[in-house]
Structure P
Amino acid sequence: MTWNVFHGRDWPPEAELQVRAHKGNLRRGPRLGEHYEQTNWDLFDLFASFIRGMDWDVAIFQEFPPAWKSRMAAACGAEAHRAFSGRNWLQPLTSLIGRWRPDLLGAWEGGSNTTLVRPAAGPIAERRREVLTRRPETRVMGLTRMESGLCVANMHVSTSPPSAERELLDAAERATAFAGTGPLLFGGDFNVRPKASGVFDRLEERFGLAPRTAPDRLSHLLVRGLEVVEHPAALPPAARDVPDPQTGLRIRLSDHNPVTGTFARVGVG
């Protein structure tokens with residue numbers, strides 16, 4: 001699974017609530033809409049319950065609150081590899097503020113690309129952090145090697161399409177070198193859609209990385225040296241809705257859909 005968790009925040013689909021959810025919001029929620037609410041409170045328990053309940057052996061996250069690493073790993077029965085991204089200069093203060101009022105700082109809460117590995121795929125043998133760019137902000141890739149030989153590359157590249165494409169090709173070169181002849185999972189938030197970018201063709205032609213999730217998706221799980229059992233697909237937006245028993249309204253976790261896929265070693269049933 002790959003999921004950009006939006007710094008542990010909610011993102012209701014009702015437009016009037018989204019306006020109030022932008023960073024700088026000091027008021028503690030909930031703000032109530034017709035079917036949804038916007039919370040501005042710590043949603044770790046809701047995210048942890050959702051992630052724990054998903055069927056995965058490897059899960060990679062972007063915009064992942066740094067302070068969540070150990071608690072989320074424990075909640076999911078997993079090992080963790082955290083690669084700090086940008087805007088972490090005032091840790092742990094910003095994490096404390098982010099826990100108190102997530103929408104007050106928004107992305108300035110800090111962030112990481114964090115990989116969780118359950119025992120079926122682990123244990124983790126090596127962790128590495130690769131800086132892809134420092135301008136206009138730091139973008140990184142976390143490289144994780146399991147004792148099984150599986151390697152995982154977890155990234156969140158720049159929002160500008162030309163920069164994103166350069167960073168993806170650079171990341172693919174580094175990740176395939178890291179994996180060597182072993183199987184590689186290369187995923188995360190690519191910030192470009194296949195229907196609008198030729199970089200996916202280049203990733204496949206030059207590095208053997210495929211398949212793209214869908215023409216309109218930003219998050220992808222590409223592989224090399226693995227058989228595609230179930231093609232990567234995004235969950236529907238409503239799949240990440242959780243109920244608030246106090247109000248009867250729904251809370252939509254993150255502004256991104258999780259993407260899931262199933263892969264196996266080539267030639268292994």
Structure Q
Amino acid sequence: MKQIKILLSIAAAAVCAVAAAQTTADEFQARYERLVQRVGYDGVGVETLLDRWGEAFPDDMRVPIGRFNFYYHRGHFTEMVSVPGARRFLGREPVLTLKDSNGQDVPYFEEDFFDDEPFGEALKIVDERIAAQPDELRWYYIKISALADYEKDSPDMCGSELRKLIMRNATSHPAWTLDGEPASQEAFQQGIGEYCARFYEVGSEDTYELFFQLSTMMNKYFPQNTVFINNIGSYWLIARNNEKTAAKYYKKALKIDPEDYAAKRNLQIIERRQAKARKK
């Protein structure tokens with residue numbers, strides 16, 4: 001009888017092995033997406049599914065991305081905070097507005113917070129992937145975005161990572177990939193440009209300075225890209241209220257591309273401001 005049980009166990013294991021072998025990477029992805037929809041990125045069963053997926057397809061980069069999301073979301077939570085008198089906070093619109101005891105409107109905003117231990121585990125996963133695939137941009141973007149979320153309006157570590165990435169691109173000329181496919185220099189510029197836009201939207205003193213630093217670095221290496229020229233103009237216009245210097249950069253952008261929409265629009269803003277000031 002004991003021998004029969006052993007044989008049955010072996011047979012069951014063989015059936016499971018065949019079933020696992022028939023599961024493709026895309027099927028694992030579909031299962032993962034359905035599970036995440038039900039329980040969230042860090043819900044019950046997600047880690048087990050990622051373990052099985054990783055065992056079956058150890059080179060599938062979607063698995064470490066899933067593991068990163070597991071720890072990132074496990075450590076992430078939001079709270080409602082009141083910021084009296086603010087129209088925007090950390091680049092966000094208010095979620096709701098309530099009256100205080102004096103009948104004044106008090107806007108409430110959603111703010112991100114993190115537990116350090118699971119957040120550190122998330123970064124560890126990405127750092128391991130960067131070490132293994134140093135030319136894959138997705139890992140850098142995941143890490144930088146996570147640091148930007150964590151640091152909010154004081155992006156010190158985030159800024160350091162971006163500056164290192166720009167310098168490496170300029171000095172080593174890596175054969176970048178993005179999600180496993182070759183990535184052009186145009187794609188690299190677009191990625192950095194999106195981070196610049198994010199820091200501009202947050203609108204703190206520190207994020208404005210990082211916005212300016214990154215745009216200046218990128219303008220040095222890509223002088224024909226008007227995005228970064230316009231960024232420098234917007235720094236002088238918005239962060240430093242220096243219309244003369246701002247206009248100089250917008251005009252520089254228009255010399256490269258006479259149809260540049262951002263430069264045209266911002267020059268019009270400056271002209272309207274100056275016309276209004278003259279009427280006073």
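The numbers here are math on the coordinates, done by the rules we state, and not lab data. Owing to the predicted nature of the structure, the values given are computational and were not obtained by experimental measurement. Cβ atoms are built from the backbone, for glycine too; each structure is taken alone.
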Work out the source of 0.35 here, i.e. which of P, Q gives that when FRET efficiency 1/(1 + (r/R0)^6) of positions 77 and 205 (r between Cβ atoms, R0 = 35 Å, to 0.05) is computed. P
Can you spot which of P, Q the value -7000 was calculated from, given it is helix-only ellipticity at 222 nm (-39500 (n - 2.57) for each DSSP H run of 4 or more, over all residues; to 500)? P
Value 20.0 of mean count of other Cβ atoms within 10 Å over residues 37-44 was derived from the coordinates of, among P, Q, structure P
Matching 1, 5, 9, 11, 12, 13, 12, 10, 8, 6, 4, 3, 2, 1, 1, 1, 0, 0, 0, 0, 0 (P(r) over Cα pairs in 5 Å bins from 0, in percent, computed) against labels P, Q points to structure Q
Calculated from one of P, Q, relative contact order in percent (Cα under 8 Å, 6 or more apart) reads 20, and the structure in question is P
For the read-out FRET efficiency 1/(1 + (r/R0)^6) of positions 53 and 229 (r between Cβ atoms, R0 = 25 Å, to 0.05), a value of 0.75 was computed from one structure; give its label from P, Q. P
For mean count of other Cβ atoms within 10 Å over residues 149-156 computed as 17.2, the structure of P, Q it came from: Q
